[in-house]
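Pasting the structures here.
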Structure I
Amino acid sequence: MKLNEIVPWGRTFDEYQRMFNLTASDLTKRMLGVGDGPASFNAESTAAGHSVVSIDPVYVFSAKELEKRISDTYETVIEQMHKNADHYNWSAFQDVDQLGRERMKAMNLFLSDYEQGKQQGRYLSNQLPKLPFTNQSFDLVLCSHLLFLYSEQLSEAFHLESIHELSRIAGEIRIFPLISLTGKPSPYLDRVSADCRANGIQVDIIPVDYHFQKGAYQMMRLTKRVD
């Protein structure tokens, strides 16, 4: 991964709660965040006494490198958001500028926690489809804006292998959103669902209290069936 290919964009703790329907009980579980990037979920969860490990290949870079890249790309992202504002629902955020302020706040929280979190093993540069964790290392996996969203960039085989790997290390997986970058449902949804059911995993498509990108208002919850 090259730093100049990264466009950091960190979501807030509140967004994670709403994307994944997280309850107070969920937050007491051993959680793994997949593709968290510069989100503040780990930092805020840790400050509240919760257990979160985040994985993302961008964590090979230092806080200073990521901070500079955020600074270099922020205005470009905001400009693109203004151009594509009609692709989003503006109920949670008043407008693009408020969104930018909230996302920058989240990224600054991440940066303030990042180096210490790396030392504590909370930010790891591992990436799917293979992870170094032992079986059932976590209770709950939260996969945000990676699987399904990048259906054109990541193959069906990658999705299937990744989900098998996540089911090995955790009893429950939640994936959001279920649309691709085109704004349409991922073409892999049916195949992934069928494969999971064939392997003893219950598949639920659940509405969530988060609808920012138009068409993105559901998560997939995968849980191992207990016979």
Structure II
Amino acid sequence: MWKTLKQDIDVVFDQDPAARSYFEVILTYAGLHAIWSHRVAHWFWKKKFFFLARAVSQLSRFFTGIEIHPGATIGERCFIDHGMGVVIGETCEIGNNVTLFQGVTLGGTGKEKGKRHPTLEDNTLVATGAKVLGSITIGQNSKVGAGSVVLQDVPEDSTVVGIPGRVVIQNGVKVPHNLDHHKMPDPVADKFKLMEQEMLALKEEVQSLRKRSESYGD
């Protein structure tokens, strides 16, 4: 247990250049507090003290802004940077040396039973605001870009960006995709364009009917 606690502290110094002392890290890092609280809650969960487990997790959520279901499995040296708004679902499995930034959601996609949350393998990183949803696997050494929404498995050694998430780098090689965001479809603009075309068609039809009516009047 003490070894795990020491590793939880050491990873903060490895990942955050702003960390200055053990005293500061232990007392002020909400991500560390959330991880430690989860280890307690998860122990209660495995012993089937479900109410106590949920009570600990909700108390931790209140103080840290990080919601980790006590049923989630988290490995060694997990680092939650800043952490506000992080949500980790019940059946999540997080490996070793995983980094999560603020606003990350590791969630489900519905009310299905069984494994319904993601698996993050060793050495993965999920950046700010990213959403990883469903029973999918993020392969080891992979990265999910900020704001991405990932709905499918990600291979090892990959970088994923976008909505929905697409692999743009794999094994150090750029994967060709059309990432010209200024050329991305705009459904609202498309709808207005369609409405404009229909209005022009109606206008032409009204003018045609008016001319026909005038010719009959003559």
(Q) For relative contact order in percent (Cα under 8 Å, 6 or more apart), which structure out of I, II has the highest calculated value? (A) I
Q | Structure from which 0.94 was derived, Rg/Rh (Cα atoms, Kirkwood Rh), options I, II | A | I
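Here, each number is a calculation from the coordinates, and none is a lab measurement. Given the structure is predicted, the values throughout are model-derived calculations rather than measurements.
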